[in-house]
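Given below, in the form of structure tokens, are the structures.
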Structure 1
Amino acid sequence: MQYVDFGRTGLRVSRLGFGGIPIQRIDEAGTRDLLRAAHEAGINYIDTARGYTVSEAWIGQALEETGLRDAFILATKCRALTADQMREELAASLKNLRTDHIELYQFHNPSPADFETILAPGGALEALLDAKRQGIVGHIGVTAHLAATFERALEVEEIETVMFPYNIVEQQGADLMARCTASGKAFIAMKPLAGGAIEDGRLALRYVLSNPNVTVAIPGMADPRELEANVAGSAETGPLTPDEEAACQKVRDELGTQFCRRCNYCAPCTVGIQIPSCFLFHGYLNRYGLADWAHERYNTLKVKAGACISCGSCETRCPYNLPIRQMLRQVAADFGE
């Protein structure tokens, strides 16, 4: 495992971190086993969020039961906009994570307008600065899906880290990443496997970690095999070979840019469609030619894509501005329901 300076925070971080979104798919015992295995692999960075349902609580329980709390740089985030909201959310994070301090607390994907509210007098930044003075929070960061928020964060001295999507098919933040490094802020690469859309995890992490402007990549993990694959993919961080470059281009040609990253921000669907699952199985049908397997998995869904009533609520929440209603119609047409 390779370790680098975590921007100007004074911390040293493993270049492979542990993404806590998929914790929601397993249980407390599985979380405990995964975090123990991550520690043994040399990972020292954990990412979670208030919005990831049970993720904070199960990670906190696992760290307490294994005695590994101090072995990790713990990062979480919330959507609070005001100082009062932030105090409440921070208190909940501390309780869930069973700790008296959190190394990195982040503003979770604010819009440019919301970010200005956070920075204004009475905004959430005030509460985090108070918590930092008290030693409750070590450092402050922001996560973003929009380049405008990323660029604004580079202007804010108090922001020490920025998290943004970066992978083989998403390089819209490349120039900002270089500026992030130059400013001394750490860059955290979210969606290094494009939310699971990139099947070759080893190649995906090779690509992401070959960029020196990436401080740490945080692929989501819910299974020991995913952990092993991610560790293998992070072992070599030198320049890509010509064969690897060609493989990356093939991924770009297959995926394009209009695809679901399975972040689940579109949920809940008004009629109960599991939107990311529909798109996942549709990808197996069309991109990988696994028709029988795709149909078998799609048939397990209680509510099919054809049930969409085109209300559009999901599209207002999608950080990638995907035409979800149109995409669901195509899923329904291709699966026949």
Structure 2
Amino acid sequence: MSGPGSPVVISVVICVYTEDRWDDILAAVASVRAQSRPALETLLVVDHHPPLLDRLAGEYRHAADVRVLANAGPRGLSSGRNTGVAASHGDVIAFLDDDAVAERDWLRHLAEAYADPRVLAVGGRTVPVWASGRRPVWFPEEFDWVVGCTYRGLPPGRARVRNVLGGNASFRRTAFDAAGGFATGIGRDDGRRPLGGEETELCIRLSRARPDAVLLLDDRAVVHHRVPAPRERFAYFRTRAYAEGLSKALVARSVGAGKGLESERRYATRVLPAGIARGLRDAALARPGGAGRAGAIVAGVLTAAGGYVVGRVRAHRGGTTFAWGPIQAVGDD
């Protein structure tokens, strides 16, 4: 690790879980190894999939800068990330999705923000790469979070935010010392429903533990995230919106509805009405997809709201528990 005043040293964690993304995983690792500001190491954390663990270990057996290890906790993305943090050696730990490719200056832009010692987390911009070659005409940019990408409504440039987005994010190691790891009762696990929100919950917890902490979004730190064909369909859009409502209920239960829904209130009262208005205007001007985008925003809001209500009822019944705790060191597999 670097000393006070020295440039930060960055470890990159990529959590993987299926051989179906083999080519994507290799591309993600290659993009990290090609950075203009080199990473100290890339850690591939395999989520309870021994054949994939063995295959990746063989693929990178001669790579000094790539380590392959098994998720040391229960199945799920949060545990995988916690495993990566515990095994890493950098001052800063950056996270990249296993189906994303980072632009060459991704780490350089993330690292620049850490010159300010108050900065404990920095996220970047995630651009969708549509399997069909172009955005579906009905798909509103305000809902790009459905496919794990940066959405319309986030501030441009480098700006302070409540939370970073998990597929293109970084945290100073001291952030985990202060707030603990990612909560294992929130986010994606071995279930079929595409939950999320674990990075939001962590960031809110971090800001409570360190009120002086600065969390930033820098849209120059760009990654390109592949969107497979099934996720371009309205059925997935609705499923993911409902799951987001469930996730927000879990986040609100963990950290309180005030902070847990602070950004969402602005999004729902300002960003989404403006999106509906744009869609209706485009429809009036006979532009393709305008009515569909307006309708999708309305459907997305109602579906997410339904998920939130169901999630709150379940939480009230005490059906969900959370665990974060301090990051514990683990050995490599």
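Read-outs: derived from the displayed coordinates by stated rules, not from any lab. All of these numbers come straight from a predicted model, not from anything done at the bench. Cβ atoms are built from the backbone, for glycine too; each structure is taken alone.
Ranked by FRET efficiency 1/(1 + (r/R0)^6) of positions 100 and 276 (r between Cβ atoms, R0 = 35 Å, to 0.05), structures 1, 2 are topped by 2, which has the highest value.
In terms of relative contact order in percent (Cα under 8 Å, 6 or more apart), the structure with the greatest value among 1, 2 is 2. Of structures 1, 2, the largest value of FRET efficiency 1/(1 + (r/R0)^6) of positions 148 and 292 (r between Cβ atoms, R0 = 25 Å, to 0.05) belongs to 2. Can you tell which of 1, 2 yields 0.90 when FRET efficiency 1/(1 + (r/R0)^6) of positions 84 and 236 (r between Cβ atoms, R0 = 41 Å, to 0.05) is derived from it? Only structure 2 yields this read-out.
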